[in-house]
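Undergrad: The next part holds the structures, each set out as structure tokens.
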Structure P
């Protein structure tokens, strides 16, 4: 048998119990496998197939995050990114928004992978709801994800949580019906627009990035970058 074949790592299988290093080693040897997670030392494959509503929300919410990132120097957003959060935890959240470390953010890079915890994680919860609201919620809380937004498909529900004193507490809509991030000033979301195709998800964040609090946040990030 060729020596190269002997050097290949074992296949990654759902339910395997591994540490982070071995999980990444096996996954890197399977380039066709695009979606997998290690949660509390157990391998999970991402649910498949993906429903049209899940795909549609992915397509609507990521531009919402991207627009905010684009207008907020010092922030970085991403989709389906692998995060190294600990010796037995490597989640792959649907979306994230973070403050870059040179601007005072809490995450970093570990080789090619993001490490630590982003300030905000977004999960679209369809067939993955038990995981998103169970083991992943506990992981994000313990890892220090400062805000956790879940968009639940069935029943329809949007929950935006803020980490406070080691617990997640729900952020309620303001009097105008908008949800507002506490960590990212100007990151506003109209929950009604998430479910109503006649409304624009972008409208609220376009308004938010023109707000005085967003301008103050941008100046604060720039000041940290200058130190």
Structure Q
């Protein structure tokens, strides 16, 4: 049986990495083999592209170039990590995937959605997430968390953008969720960590684990 594919989306400091990891641990406790991964990155080639993107080197080249770089990383990620795991019956949990490109480069970068969708068809094809969580927090909360997380380190390519940029980013994810309610579930990321984790687990249990149990 093919595995399940879950992605986590949201702005900076919304808790994606934390809750992706917590969900993976909980699934493993049930003896469900799963792969925890991230974007950009998640495979050898994609991690190289990740460094280029987050360093800000490509920013002067424009949003379209960044979109193509993300697509190149995603292609390697899907072929080398995601697809083999799903085919082996493993669950895959990714910290970011296609929705980040749709919002960061599409809604905010004003890259033509026709280009983004075309790149998705080539790099992703039928390997769409079964379930996507958008962790939603106010901009001021997310940026404060991101700053606390990195300590004395420098802000990356996207963390260093303006507050207005991050406000638009938050709205972009919520618009996507409104358009695809069957796949995307919005979770209030301001709640205590255990409360958020339980809401995520309840959704996974009802939508995916329940479906597996009911399958012939």
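Read-outs: derived from the displayed coordinates by stated rules, not from any lab. Fair warning: this is a prediction, and the values are worked out from it, not measured in the lab. Cβ atoms are built from the backbone, for glycine too; each structure is taken alone.
Undergrad: Given a value of 27, 19, 12 for semi-axes √(5λ) of the Cα gyration tensor in Å, for residues 85-172 alone, calculated from one of P, Q, which structure does it belong to? Present the calculation step by step, with values, prior to reporting the outcome.
TA: Numbers: P: 22, 15, 12; Q: 27, 19, 12.
Source structure: Q.
Undergrad: Of the structures labelled P, Q, one was used to calculate relative contact order in percent (Cα under 8 Å, 6 or more apart), giving 30. Name it. Show your work: numbers first, answer last.
TA: Working: P: 14; Q: 30.
Attributed to the structure labelled Q.
Undergrad: Then there is this: With helix-only ellipticity at 222 nm (-39500 (n - 2.57) for each DSSP H run of 4 or more, over all residues; to 500) coming out at -9000, pick the structure among P, Q it was computed from.
TA: Working: P: -9000; Q: -15000.
Among P, Q, the structure yielding -9000 for helix-only ellipticity at 222 nm (-39500 (n - 2.57) for each DSSP H run of 4 or more, over all residues; to 500) is P.
Undergrad: Additional query: A value of 3.0 was computed for distance in nm of label points 7 Å out along Cα→Cβ at positions 37 and 141; which of P, Q is the source structure?
TA: The read-out comes from structure Q.
Undergrad: Could I ask something else about it? Kindly point out which one of P, Q the value 26, 21, 16 was derived from, the read-out being semi-axes √(5λ) of the Cα gyration tensor in Å. Show your work: numbers first, answer last.
TA: On the way: P: 32, 21, 16; Q: 26, 21, 16.
Derived from Q, not from the others.
Undergrad: For which of the structures P, Q does the calculation of FRET efficiency 1/(1 + (r/R0)^6) of positions 29 and 117 (r between Cβ atoms, R0 = 30 Å, to 0.05) return 0.65? Before the final figure, lay out the partial values.
TA: Details: P: 0.65; Q: 0.20.
Traced to structure P.
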